[in-house]
1. Please state which of the structures 1, 2 yields 15.4, 47 when Rg and Dmax of the Cα atoms in Å, for residues 187-258 alone is computed from it.
2. Out of 1, 2, which structure matches 24.8 when mean count of other Cβ atoms within 10 Å over residues 3-10 is calculated?
3. Can you tell which of 1, 2 yields 3.3 when distance in nm of label points 7 Å out along Cα→Cβ at positions 11 and 203 is derived from it?
4. For mean projected area of the Cα convex hull in nm², for residues 91-154 alone, the calculated result is 10.1, so let me know which of 1, 2 that is.
5. Using the calculated result -9000 for helix-only ellipticity at 222 nm (-39500 (n - 2.57) for each DSSP H run of 4 or more, over all residues; to 500), pick out the matching structure from 1, 2.
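Read the figures in this text as sums done on the coordinates, not as results from a lab. Not measured: the values here are computed from a predicted model. Cβ atoms are built from the backbone, for glycine too; each structure is taken alone.
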Structure 1
Amino acid sequence: MVTAPPGREDDLPAVLALLDLERAGAERFVGSHPERTTFSRTFGGQLLAQSLVAAGRTVDGGRNVHSAQTHFIRGGDPRRDLDFTVVRLRDGRGFANRRVDVTQDGALVCTMLAAFAGPADGLEHGRVPPDVPPPEGLPVFDESLRGFEKPLAAFSGALHPVDLRYAHDPPWVQKDTGEARTENHVWMRPAGELPADPLLHAALLAYASDMTVLDTILTGHGLSWGIDRVLAATLNHSLWFHRPVRFDRWLLYASTSPVAAGSRGTGTGTFFAPDGTTQATVVQEGIVRHFAPRGT
């Protein structure tokens with residue numbers, strides 16, 4: 001039985017409640033925000049997960065999501081509900097395509113293109129996963145934040161529906177070592193029992209995919225969230241599911257950053273199952289601006 005880290009027992013149920021969208025029509029849904037939030041705008045992972053659920057609820061059974069590309073237009077207001085409008089672009093024999101527009105008071109917050117497909121056989125190959133310590137002996141996320149609760153208050157006070165364990169020093173600890181890391185490896189697993197619904201497994205993985213993928217933009221320069229003066233905001237996020245998602249076990253999220261330029265940075269990530277198979281691939285671009293310390 002999967003159990004949540006101490007003090008995090010209510011976080012997964014809170015996020016699952018957010019994914020239980022209210023149906024407002026055949027292709028319209030309403031989504032809420034968590035009662036407790038530390039962010040001034042809607043967390044991108046929440047928008048990804050809720051949009052994926054909205055799209056999936058309009059697709060006939062037997063088809064799983066295989067890709068989702070999202071562009072973020074403006075920051076959502078976490079004090080107000082979100083409106084999800086699904087456009088049925090195609091319902092073919094093998095594939096289904098949807099567009100999801102997320103709005104608040106008529107203003108577009110983000111738009112997702114999602115594609116769904118049934119099972120099929122074909123060629124298979126994948127990357128070899130990195131050799132990292134197993135998750136069982138690694139500190140849980142709250143333990144890795146000890147001593148950094150004040151500068152990382154937005155992280156420590158946020159919901160953590162995913163049990164997240166760095167296979168190495170997290171960015172805020174690494175900063176004091178003087179090391180520059182170009183790859184980051186994080187084990188992830190739901191912080192509790194997850195319903196059997198495959199769409200919820202995919203949606204929670206989408207939520208988790210927004211958590212650490214931009215880390216290497218900073219760690220490659222010896223910087224850290226919360227410690228250095230950094231502004232970051234997601235511009236677009238692409239996610240490919242290579243197999244039907246089972247997120248009731250540990251998955252390793254390995255990420256790196258191929259480029260940063262023009263005040264933007266790109267992070268790429270791969271989710272590996274315990275048996276080494278590649279589960280999903282992520283590419284995210286964000287605004288990432290580093291400001292010199294005050295007084296310099």
Structure 2
Amino acid sequence: MKISLGPILYYWQREELVEFYRQAATWPVDIVYLGETVCSRRHAFRIDDWLEAAEQLALAGKEVVLSTQALVESESDLKTLRRLAANGKFAIEANDMGAVHAAAGAPFVAGPHLNTYNQHTLEVLAEAGATRWVMPVEMSRQMLADVLAHKPGQMQTEVFAYGRLPLAFSARCFTARRYNLPKDDCQFRCQDHPEGLALKTRDGQPFLALNGIQTQSASIYNLAAELGEMTNMGVDVVRISPHAGHTGQVVELFRQCLDGGGSAETAAAALQGLLPDADCDGYWHGKPGIEQSLSSTAMKRIA
């Protein structure tokens with residue numbers, strides 16, 4: 001099974017992006033997704049910068065995929081999308097049906113935001129040129145098993161296995177709203193929150209994370225304990241979503257587990273010391289997403 005590094009979902013400084021991908025080139029990941037998927041106002045990296053990073057990662061032996069925005073709102077967004085699709089070297093991850101059409105039959109990855117919940121949708125995407133699909137994060141293992149039983153023969157399957165879950169998008173910028181700023185004059189407050197802005201319930205329980213126009217889970221989705229099951233199911237790729245700290249160590253733990261250097265349960269327990277927040281795996285088990293099947297106490301006992 002391969003490991004992918006998903007696109008960075010947060011607004012980091014340019015120097016942070018450069019350093020992150022310099023390090024990522026040395027990590028045991030097979031696939032790296034590059035690009036801005038959340039907000040077109042984020043310009044620490046522009047298209048030429050993403051393409052330069054893509055070339056460097058490709059030289060390091062990584063498969064590079066250029067990710068597109070999940071919410072396309074303007075003609076300038078469309079121009080960016082068309083340029084990414086026409087880069088001539090790297091496949092795109094289509095996170096919007098407009099990106100599927102922009103791919104014009106060339107091989108592409110069907111991203112997690114395309115709402116691919118059954119084999120019929122997967123067949124349509126395969127006919128359009130998709131060679132790999134990323135399971136929507138709300139899908140359970142049973143739903144995935146049903147799709148895999150009928151998927152097109154050459155279609156690869158990727159599962160979001162670690163990171164804050166990207167749950168929804170809105171035309172409104174929630175981070176700007178938090179600071180009583182209009183979206184068009186947000187002052188780039190996202191940069192003050194490199195892992196999102198925590199949102200709690202009235203009882204003080206972490207519930208969601210605000211990331212500009214994107215709403216995420218507050219908990220960290222962690223399917224490390226399910227790697228063995230995913231391998232048996234026929235999953236081809238597991239995705240690790242980047243965070244500001246410890247991403248390289250998370251990658252190493254996943255790689256060790258997949259290469260037989262330890263059990264999935266042990267890897268899941270080792271991750272407890274690296275998590276920026278509590279973890280969850282409810283969606284995978286067909287339960288509310290915020291739930292965790294193994295308690296932290298049990299995890300520490302395994303370790």
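1. On the way: 1: 14.4, 42; 2: 15.4, 47.
Answer by label: 2.
2. Values: 1: 14.0; 2: 24.8.
Of the options listed, only 2 reproduces it.
3. Details: 1: 1.9; 2: 3.3.
The correct label is 2.
4. Numbers: 1: 10.1; 2: 3.8.
Going through each structure in turn, the value belongs to 1.
5. Numbers: 1: -4500; 2: -9000.
Derived from 2, not from the others.
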